[in-house]
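Dropping the structures in below, format is structure tokens.
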Structure I
Amino acid sequence: AVRFRNPQHWLFDSAKSGGGMLSWLGCHYLDIMRFVTGDEIVSVSAEIATRSGEDIDVEDVATLIVRFASGAVGSLHVGYTLALSGSGYHNKSGYDTYAGFNGGSGRMYWRAPGAPTSLFVETVHDDWRDAPTREFTYTLGETPAYGGAAGEEFMRDFIRAAQGSGQPPAAGVDALQVARIVEGAYTSSREGRRVEIQLP
């Protein structure tokens, strides 16, 4: 809930942050959609609102329907909608986080971080006939850094790439595409129409 996250914080001021829940957290899931599918989002339809009752001028809830270049359709719902959620990034009340990808031959999904973290995969592919459902479990190292051990490794890779040693973990074009999708979602909600997304 917004009230536990300091509604006076600059993140809840559109003049300073440029947007709310979609632009600062939902953007990561749009990036995941592009990365996992290897496909580009070509259009977005969105409904975006501020429903917390707090004195903020950015969205605290957003729902998007996206279409990919392949014709696949996806959805994203983000929001500060848990009444008893705690504050900060190490929320002891937990998160209601789920990412899933469904296709004609199977699906994979991941739920909010816990210890250990698991990725669940199901498929009808012949190679998996004897074990069509699998769980891949991994444990991330505990650190106080933003994003934990994975966040630290991301920053190390970024710094190495900036120093000319290797590729960055995410390229500028990835950030640009996600920004285009987010801005397209804002336009869609404001104008009540589907918005086409410029491809890289």
Structure II
Amino acid sequence: MNDTPLSLLDRLRSDPDERSWRQLAELYSPLVLRRLRQQGIAEADAEDLLQEILLVIIREVPHFDHTGRPGAFRGWMRAIITHRLLAYWRSQRQGASRFLPDVLEQLEDPESDLSRRWDLEHDRYLASRLLELIEPEFTPATWRAFRLQVIDGLPASAVAEQLGQTVNAVLIAKSRVLRRLRQEGRGLIG
């Protein structure tokens, strides 16, 4: 029996269930909505576009080929969002000429500053959300040791002294949480 948890992406591609789809929507909806609003899309239209984007992802993720390339899923999602934005702005004649030439071209180019900012925002946001999801899997002591060391940036020796633990226990706590984060985020964070 394999005790290694599958990543969310693995679950969605091989054996999708309602919980996995819900988790994907919970992970990505706030990020996608923020991105849509940054492009000047009204709240109601942004909600509609979000649903369209999620439907495309649901339909296409079983066929997504990761290829092992870092950021492949992130780039794939960015392409879906860009294409839905393109369709939206084309349907909104008054905004299309202002928006399309510059922003969409930048989003389609993975080397552009805008794409790089999207990638950075995506990875930071997703890591934060995944940490929220996996936190209940750990004891409060393990989580506190991890948080003080990784999030707050304290050296392991200072964390050990503060928590009354050995340096080795603090390093093990950090390792366990990071291993679980990598498992859950495999293929999602580039």
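Here, each number is a calculation from the coordinates, and none is a lab measurement. Treat the numbers as computed from the prediction; the structure is a model and nothing was measured. Cβ atoms are built from the backbone, for glycine too; each structure is taken alone.
Work out FRET efficiency 1/(1 + (r/R0)^6) of positions 29 and 125 (r between Cβ atoms, R0 = 30 Å, to 0.05) for each of structures I, II, then name the structure with the largest result.
Answer by largest value of FRET efficiency 1/(1 + (r/R0)^6) of positions 29 and 125 (r between Cβ atoms, R0 = 30 Å, to 0.05): II.
Computing Rg/Rh (Cα atoms, Kirkwood Rh), for residues 77-164 alone for each of I, II, which one ends up highest?
Max of Rg/Rh (Cα atoms, Kirkwood Rh), for residues 77-164 alone: II.
Looking at distance in nm of label points 7 Å out along Cα→Cβ at positions 117 and 173, point out which structure of I, II has the largest value.
II
For relative contact order in percent (Cα under 8 Å, 6 or more apart), which of I, II scores largest? Could you put the intermediate results ahead of the total?
Numbers: I: 21; II: 29.
Looking at the calculated values, the largest one is II.
Identify which of structures I, II gives the largest calculated value of Cα Rg over 2.2 N^0.38 Å. Let's see the in-between values first.
Values: I: 1.11; II: 1.20.
Largest one: structure II.
Assuming -8000 is helix-only ellipticity at 222 nm (-39500 (n - 2.57) for each DSSP H run of 4 or more, over all residues; to 500) as calculated from a single structure, say which of I, II it is.
The read-out was computed on structure I.
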